[in-house]
Structure P
Amino acid sequence: MGRRCQDLQPHAAKPTGRQPRHRMSKRIGSVPYLNSVPLTCGIEAETEFVVPSKLADMLRCGELDAALLSVTEALLHEGYEILDGVAVASRGAVKSVFLAHRQPLEAIEVVHCDTASLTSVNLLRVLLAEKGLRPAFEPLPRYSQAGLLQNVLLIGNAGIDFLHAEHDHATWDLGSAWHELTGLPFVYAVWALRKERHDDTLRAKLRQAKADGLARLEQTVAEHPDYDPEFRRAYLGGHIRYELGDDEKAGLSRFVKLLKNHGDQTVHDPVFV
């Protein structure tokens with residue numbers, strides 16, 4: 001029988017100050033979002049849960065050995081390797097990464113972005129650039145203002161909350177848009193490992209967490225407090241995929257190519273371990 005997957009707080013997005021000294025021994029970091037629950041099954045007690053931007057800082061500074069990172073973060077740093085076989089991905093609609101817009105795409109001049117995920121921002125930038133569109137990107141001041149803005153990129157639980165609330169925006173699901181453009185899955189997050197700081201034991205632990213999480217997916221759907229069971233089942237059991245196989249790697253390779261075409265940062269080809 002698989003191990004119990006502990007509940008996560010859905011909006012643990014704000015830093016809580018200095019952590020107790022004993023917590024600093026944790027080697028693993030993840031995000032406090034519903035879609036990450038199956039990948040941390042059984043290892044919650046030894047995992048730091050923080051927003052993607054904070055998680056990236058912690059891995060970069062050496063406070064962690066492994067982190068479930070926004071995939072762009074992993075591609076921008078040659079000091080990272082990617083755990084093979086495990087990802088947060090979608091083949092088509094993802095339901096938690098989308099552009100909410102009141103204007104037609106062709107008329108958009110400014111997009112306000114949740115900057116917590118570098119991948120979502122870059123995915124939107126690439127998708128619009130492929131249409132010949134290059135709007136300005138501005139930080140989203142706070143989620144409570146999302147409904148007041150003309151065009152806003154939303155991700156994660158906050159994005160799902162927006163979809164479940166009343167709003168007058170059209171939505172452009174970036175997973176669907178990517179699949180329409182490429183015919184391939186899109187990889188949003190991967191386990192990024194610091195070179196020379198990971199070992200067989202750590203890699204096996206992360207793979208086992210995924211296996212346990214998928215084995216207990218129906219129980220997570222039934223017990224997790226976020227949203228209703230029907231949405232959790234469709235989201236975790238359909239829209240989100242947790243494999244990093246040949247198709248996902250092909251999608252990732254295409255994303256790397258488009259990042260190089262449309263961006264000005266050095267993007268490294270992924271190294272899988």
Structure Q
Amino acid sequence: MTTATRDPIAPPSGLLLLAEARALWETGAGIAMWPLLQLAPRGDGHPVLVLPGLVAGDGSTLVLRRYLCSRGYDAHGWGLGRNFGPREGVEDGMLALLKSLCEKSGQKVSLIGWSLGGVYARLLASAQPELVRNVVTLGSPFSGSPRATNAWRVYEGVSGQSSHDPRRMKFVQPTPPVPTTSIFSRTDGVVAWRCSLEKPGPQAENIEVVASHLGLGAHPAVLYAVADRLAQQEGGWKPFNRGLLGPLVYPDPARKA
């Protein structure tokens with residue numbers, strides 16, 4: 001189960017949606033802070049599959065993937081073009097790629113999913129946990145109302161499917177049986193942040209950042225947190241250490257709204 005409340009969750013306000021323009025600044029900040037971000041723990045070379053958000057493609061995750069490669073990971077895009085929802089062949093294509101990466105590397109694969117991509121990551125980890133090392137989601141709506149976003153009409157329009165899919169959400173909402181981190185922002189202008197809350201557990205946590213939805217994939221605080229989470233040894237998971245700058249960079253995700 002997740003931490004979704006019984007009260008209806010409304011989509012982010014129009015003001016927050018307009019504030020998504022700050023994603024350009026956040027991307028610039030991520031690039032400008034590249035040298036400092038090299039202080040993040042170095043990886044062990046295991047494969048990482050990065051899944052894009054709705055109507056986005058591999059170009060949207062380029063900064064994140066290049067950063068992970070610079071920290072020693074074997075980062076891959078999903079290679080399925082733009083993400084127009086779970087159309088025919090999409091889920092099979094992702095599963096085939098996951099299996100291929102495992103077979104070629106001889107290692108489990110970490111999954112990073114941005115927005116809708118995080119929903120896919122949770123589906124894959126639930127279906128094939130023996131192939132997955134970690135799951136990290138960025139602003140992903142895996143709990144609460146499927147219409148508590150400002151993108152549900154776009155989803156239904158491009159996918160041809162209803163945003164309300166009980167069959168699929170039955171596998172998405174429970175925490176995957178692998179180390180799982182949800183990175184979210186209370187200033188997300190697309191997805192209501194409560195829909196991205198994971199129930200903390202022995203291998204599950206939330207990390208809060210102050211960011212736009214569209215900037216999550218290049219925000220310096222997100223880049224560092226992702227690298228830190230992926231650097232943990234298998235079987236040695238520990239919760240994220242917010243450090244001295246926690247209140248400013250990584251607010252307490254458990255604080256009251």
- Note on the structure: If relative contact order in percent (Cα under 8 Å, 6 or more apart) is calculated for P, Q, the one returning 30 is structure P
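If Rg and Dmax of the Cα atoms in Å, for residues 42-161 alone is computed to be 15.7, 47, which of P, Q is the source?
Working: P: 15.7, 47; Q: 14.0, 42.
That value comes from structure P.
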- Could you tell me which structure in P, Q was used to calculate semi-axes √(5λ) of the Cα gyration tensor in Å as 24, 22, 18? Q
- With mean count of other Cβ atoms within 10 Å over residues 186-193 computed for every candidate in P, Q, 28.0 is reproduced by structure P
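Values quoted throughout were computed directly from the atomic coordinates according to the rules given, and no laboratory measurement underlies them. For clarity, every value in this text was computed on a predicted model and none was experimentally measured. Cβ atoms are built from the backbone, for glycine too; each structure is taken alone.
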